[in-house]
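All of the numbers you see were taken from the coordinates with simple rules; none came from a lab. Bear in mind the structure is a predicted one, so any value in this text is a computation, not a measurement. Cβ atoms are built from the backbone, for glycine too; each structure is taken alone.
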Structure I
Amino acid sequence: MGAGKSTIGRQLADVLSMTFIDSDQVIEERTGVDIITIFDIEGEKGFRKREAAVIDELTQLDNIVLATGGGVILEEANRQHLMSRGMVIYLRVSVGQQLLRTQHDKSRPLLESEDPEAKLRQLSEIREPLYIGSSDIIVDTDHLHLNQIVKQIQKRLLEYSSAHP
C-alpha cells in the first residue's frame, strides 16, 4: 500500500511497450462499485474471493504489466499464479513512507482505523515474508523518484533475464 504499484506499473509498461492492467481497477469496472463498497458489503473475505478470480484470469495474459493490491499475496493460489506465470517485482516501502503517501487517501479500507500506523505495521509483519518469498526482484522505493525506480527495474529485469535464460 502506497508503494507506487499503479504509477510505476503504468510507466514501466510504457517503457517496455506492454499493456498496463491494475487488478483493483478491473474488479471495480466489473462490479460497478469501488473497492471500499465491496469491503462494506462483502467484507475482506468477499473481496479476496473476487480478487483471486481476477488474478487467475489476468496472470494468463501475455505482454502485460500487472499491478495488484497489496493483500493479493495472502492467498496461496494468487502467489502460485503470479510466480508461475510471470516475473514478480516487489516494490518495498517503509511504514513511514506508506503513512506519508496514504494519509489523505480515503480509498483504502484497511486503513480506516484508529491507528493507521499500527495497522500498517501489522500488515507489513504478515505480508513482508510473503512478498520476499514470492518475488523475483525487490526494489526499495522510499528515496527514489519514479524515473529512478523504473530505470532500476529495467536494469534488474535485464540482469535477471541474463541469469535465467
Structure II
Amino acid sequence: MAEKRNIFLVGPMGAGKSTIGRHLADQLHLEFFDSDQEIERRTGAEIAWVFDIEGEDGFRRREEGVISDLTEMQGIVLATGGGSVISKDVRNKLSARGIVVYLETPIEKQVARTQRDKKRPLLQTKEDPKEVLERLADERNPLYEEVSDFVVRTDEQSAKVVANQIIAKLDF
C-alpha cells in the first residue's frame, strides 16, 4: 500500500465521508477534496440544480470527469459522492490510483444524519427517505465492498476517532 499516496472515501450519503476526510487530510498533511463540492465549484451551481437541469445521468457524467481529474493528483484525500461507484470507470480509477476506504453506516444513522439536509436530490422526493436509502444500499453496498481496500464503520464513533482508525490501517 505504501506506493499509493491517495486516500479515497466511498460510502453512502450520511456516512461522514466529508467530515472524516477533512480530519484525515489534516492529520496526514494531505490536501482534501470533496467531489460534490468540486462539481459545484466547476459548474458555479449547486448539485440540486445540476440534477434538475441535466438529470442524474448528466450529473454522473460530470462526477466521472471530476473524479478522473482529482484521482490523477498525488497526496490527496477525496470524499466521493455516494453514487459515484455506480460507474465502473470510477471504480477502476479509484482502485488504481489510491487506497479506497468504505465508510459503512447503518440506514438508521443515514436517515438521522440526512433528514434536515435539503441538498441531497435523491432524497427530495415524495418517497420515504428510509425506503430510498434502503434501495440505494441494496444497489451500492456491493459496489462499495468491491472497490474498497478496507471497511470502517462510522456509526458509533466521532469523525476524529474514525480518522484515527483509518490512519492505523494505512501503511504510509
Of the structures I, II, report the one carrying the highest value of distance in nm of label points 7 Å out along Cα→Cβ at positions 6 and 46.
II
Mean count of other Cβ atoms within 10 Å over residues 94-101 computed as 21.4: which structure among I, II?
II
Identity of the structure behind 1.3 (criterion: distance in nm of label points 7 Å out along Cα→Cβ at positions 30 and 150, calculated), options I, II
II
Tell me which of I, II gives -17500 when you compute helix-only ellipticity at 222 nm (-39500 (n - 2.57) for each DSSP H run of 4 or more, over all residues; to 500).
II
With relative contact order in percent (Cα under 8 Å, 6 or more apart) computed for every candidate in I, II, 36 is reproduced by structure II
Can you spot which of I, II the value 58 was calculated from, given it is percent of Cα pairs over 18 Å apart?
II
